[in-house]
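The structures considered in this document are given below.
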Structure P
Amino acid sequence: MSDSDYIPPKVWTWKQGSGGRFANINRPIAGPTHDKELPVGKHPLQLYSLGTPNGVKVTVMLEELLALGYSGAEYDAWLINIGSGDQFSSGFVSVNPNSKIPALLDRSANPPVRVFESGAILMYLAEKFGAFLPKTYPKRSEALSWLFWQMGSAPFLGGGFGHFYAYAPLKIEYAIDRYAMETKRQMDVLDRHLAEHEFMAGDEYSIADMAIWPWYGAMAQGILYEAGEFLEVEAYKNVQRWTKQVAERPAVQRGRMVNRTFGKPETQLWERHDASDFDTKTQDKLQAGS
């Protein structure tokens, strides 16, 4: 039976072999699959993540806070290999019952505070340190509106366009067209806004930029799903300007490296436990068995 002939059954059943590249980690139930405690480092903030766009949001924020001199933002960033199912360990599920990266545990509080969902982590850190979230309106409401815009829009870009364009076992024209149209509409939303504003909340760099840049900046650079030519991303001139401006920030460059296990070796920092790890890569230590 072809996809065009498909008729949904009366009751859906899980076919464990379906799902393409991520079939081994996708399932219709929640909860842990195995018992394993999470490691704990020396800093109050413990991050469990991977260098995907959602993970990059938080490591950029932490590096930006450290760049401003907030020593309390020192953190341990532990690698969660989602391809191997680390996110389904009992320890990880206790921090994030949704089994998605990133997850943060703030051990400076008693009892420790867990925070999950990348947008919530950005807000938590912004409020904890009083930085990167405007304190007065309308800038504050603008930053929060764009933060939540990203949280609501990115699933169409990632799970929608990205999945069907790059990962689905079958190329389905309807699905790719549907999500390509939505992705281009979102890029146009950003382009029109950035034509009149330096940053997402106006003239002030904020958590809204940190949330949007890892997804839409990567798309503007042609990195995400290698779909730059397909979506004609060079046409979005204002997004291109903003993407380059954010990318030039040293804290962004550092944050983008943390928990990254792909790309050129010099762009990867598997785990981050100290600022010196940017010079002596933790992957070298891990591979050496130290």
Structure Q
Amino acid sequence: MAIKKLVVLGSINADHILNLQQFPRPGETVIGGSYQVAFGGKGANQAVAAGRSGADIAFIACVGEDAIGAQIRRQLQADNIDILPVEPSPGASTGVALIFVNAEGENVIGIHPGANAAVTPAYLARYEQLVIHAAALLMQLESPLDTVIAAARLARDHQTQVILNPAPARQLPDELLALVDIITPNETEAEQLTGVAVTDDASAARAARILHDKGIATVIITLGRRGVWLSERGNRKRVPGFKVKAVDTIAAGDTFNGALMTALLEDQDLDNAVRFAHAAAALAVTRPGAQPSIPWRDEIDAFLQG
């Protein structure tokens, strides 16, 4: 049986990560403990998680016409990703994320989109055959919204499953939500989309119901240490994650999304796919950084067997 094809459309950033005891208050300067530059961006993180966990994946994205953009393309290729649709954008710099991580492993992030803004509907149109012939399309919200909507419509028109990780949190038009088959918000993003503050299982269920009413068949609300709230066709429950010692939570959600798609495209049922994704995310939070923390398939399988 042929492996089902995944297309990820999304962002690429160079992450500048500074570890601190606590986040600075306005006007305050604090001294960091360690600093590194790592490759990130929600789209790239999810593509890497899918590639390393075994998916057959192509990535639609842009880097800048700079040295770090060329370096990122080489790294993505080494992570088993088809990088033909990852082009340097003339005159643009590669996207940048400035990340503070505190002693509890929490993070705050500021982003400059750079070349990510070049992933326009016209750019998508050059690679539309990839979407048309894929089994699934995975997207986030660090790319221009009109491109996300155009890609979702193209996918829906050709029976390609649409998965949206609605991050970073923002309000979205119902026309986009109606095109989505699976949505994977965290608590903040779910509240932004539904108006329901997700604080427990009951409120997660209410938020999921609102998203179902907008036309989304499968809702997976990620709850951090509490696991996920899974809701689809009569299957409504919280699926706990794995307890591990977190170093930082950068890319945990992205790792979950990429690994989830790998498992679903291998025809694992949703419960097992979520467990596989939980394992990948658990491994990621035990390591620093975004893409450097994302595990390979043999590590995930070993974790699940252990």
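Identify the structure, out of P, Q, from whose coordinates distance in nm of label points 7 Å out along Cα→Cβ at positions 32 and 224 was calculated to give 2.3.
Values: P: 3.3; Q: 2.3.
Comparing all candidates, it corresponds to Q.
Computing percent of Cα pairs over 24 Å apart, for residues 80-167 alone for each of P, Q, which one ends up highest?
Checked P, Q; max of percent of Cα pairs over 24 Å apart, for residues 80-167 alone sits with P.
Out of P, Q, which structure matches 3.3 when distance in nm of label points 7 Å out along Cα→Cβ at positions 24 and 128 is calculated?
On the way: P: 3.3; Q: 4.8.
It was calculated from structure P.
Computing semi-axes √(5λ) of the Cα gyration tensor in Å gives 30, 27, 18 for which of P, Q?
Values: P: 30, 27, 18; Q: 26, 24, 20.
Going through each structure in turn, the value belongs to P.
Suppose you compute FRET efficiency 1/(1 + (r/R0)^6) of positions 40 and 256 (r between Cβ atoms, R0 = 25 Å, to 0.05) for every structure in P, Q: which one lands on 0.50?
Working: P: 0.50; Q: 0.95.
Source structure for this number: P.
Looking at structures P, Q, which one was FRET efficiency 1/(1 + (r/R0)^6) of positions 64 and 112 (r between Cβ atoms, R0 = 25 Å, to 0.05) calculated from, given that it came out as 1.00?
Source structure for this number: Q.
Read the figures in this text as sums done on the coordinates, not as results from a lab. These numbers were taken from a predicted model, which means no experiment stands behind them. Cβ atoms are built from the backbone, for glycine too; each structure is taken alone.
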